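Readers should treat all values here as calculations from the given coordinates under stated rules, not as data from a laboratory. Treat the numbers as computed from the prediction; the structure is a model and nothing was measured. Cβ atoms are built from the backbone, for glycine too; each structure is taken alone.
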Structure I
Amino acid sequence: MQGTVAALWRYPVKSMLGEECAAVELETRGVRGDRHFAVCSDDGKRGTAKPNSRRFRPIAGLFTLRARYAGAWPEIVFPDGRCLRGDDPGIDDALSAALQVPVALVREGGISHFDDSPVHLVTSASLDWLTARLPESRVDARRFRPNITIATEQSEISWVGKTLQIGDAVRLRVTAPTGRCGMTVAAQADLPFDPRILRCIAQEAGEDFGVYAEVVQPGRISRGDPVTIA
């Protein structure tokens, strides 16, 4: 297999829109800074944009907020264009007003903010497959919130159980397919609500699209780095 890193993403605050990066540092926890923060409701649960979750609390409106790092803290971009850093004294009140539920911005502590795995991958081959089946839909990698999009002619599902070499240093072990949920059909930024996305994946791929991976060998990767099966 020959592939190339096409895009890199990290999501400073769980379930908010994230930031595209030219390069990222991969640690054993995952992409450095990825989902390091979350909103916490007054019952102590972390918020999620997933419509159904036992572990986290579903909170509507998280996809209307964007997070990007400004130093050690994320900067939150609100729907009206305001920007507040995570250490601003008014951040919790602003988030509570925007989400219409009392919340506080918190760092990851004893509770992991990841749903299943520290790294998530999709390939251009899978995106092309879905586009061919849904020509009237806006198929976009952002719907699936990957950390790494890889340009290749292979489906990532075929990599489960294998180890990927990315660039000179990083190795990832692909652990499992990613089962999709309602987040993939939600409206975000310029992407409209589209239930056909999840329906097609469920009917033709058993709800699997993308894969989870764990970091075997940490290091720095950049857009354009080669990807091979180790």
Structure II
Amino acid sequence: MTADKERIILFYERRGAAVWLAHLDMMRLFERSLARADWPLSWTEDAFNPRPELVFALPVGLGIETRRDPLEVTLALDGQALDPDRALLCLNHSFPAGVRVVDWKEGKAGSQSLMARVTAARYRLEAEGIGAAFRQTFAGGPVEVVRQQKKKRTVVDLAPRILSFEEDGEDRVSFTAGAGSSGHLRLDLLLDALVLHGGLNRNAAQGARLVRLFVFLDGEPA
């Protein structure tokens, strides 16, 4: 990379206690870790509150692990070359336990924002009896749950938001779901549906292990 301004997409995982970091905490964590690793960040032109140009493709909720979640960093290189592999080694040493960048690629110059490019996401859920509950819930008909947003209650059909799923035994399922600006699947609503329609034990739902395995961007087959 030798241009004055470059985009780079990082793919990160989080495990352990780090899953309880909220989205704003994750943003601050990456900002501080990138600064400690001496990455040449590009900053917004807001005179009162400049921020590093850092965009997460899909904010991750509390309690959800990730394995390959993308975020885009814009760098101001000022004619300097950057060795990404060496820079990533320094960055990974700057993170707390449970967070690590596992891969990277160059971003697309002039393309739409990373958030706008999200099309789907791949998940794995683990809980006692979740295989049978998933199979019963998504047996072919509508799967309606109530979504509460401030003072507004909306009935949402989750069935069209599940693009594919496979059972990995009675206590684990993997599935691909809609994500981003259109047809996004919220995992809390999915767990509600598995309790309501599939007979999943509520305690099992509350203690389920949630892992986001992959976030698909435009041009990637889901």
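helix-only ellipticity at 222 nm (-39500 (n - 2.57) for each DSSP H run of 4 or more, over all residues; to 500) computed as -6500: which structure among I, II?
The structure behind it is II.
For mean count of other Cβ atoms within 10 Å over residues 35-42, which of I, II scores largest?
Result for mean count of other Cβ atoms within 10 Å over residues 35-42 over I, II: largest is I.
Upon calculation of mean projected area of the Cα convex hull in nm² from the atomic coordinates, which of the structures I, II produces 12.1?
Structure of origin is I.
Out of I, II, choose the structure whose coordinates give distance in nm of label points 7 Å out along Cα→Cβ at positions 43 and 99 equal to 1.3 when calculated.
Structure of origin is I.
The value 16.9 for mean count of other Cβ atoms within 10 Å over residues 19-26 was derived from one model only; which of I, II is it?
Among I, II, the structure yielding 16.9 for mean count of other Cβ atoms within 10 Å over residues 19-26 is I.
Comparing mean count of other Cβ atoms within 10 Å over residues 131-138 across structures I, II, which is largest?
Evaluating mean count of other Cβ atoms within 10 Å over residues 131-138 on every structure, the highest lands on II.
Work out the source of 0.40 here, i.e. which of I, II gives that when FRET efficiency 1/(1 + (r/R0)^6) of positions 115 and 155 (r between Cβ atoms, R0 = 25 Å, to 0.05) is computed.
Going label by label, the one that fits is II.
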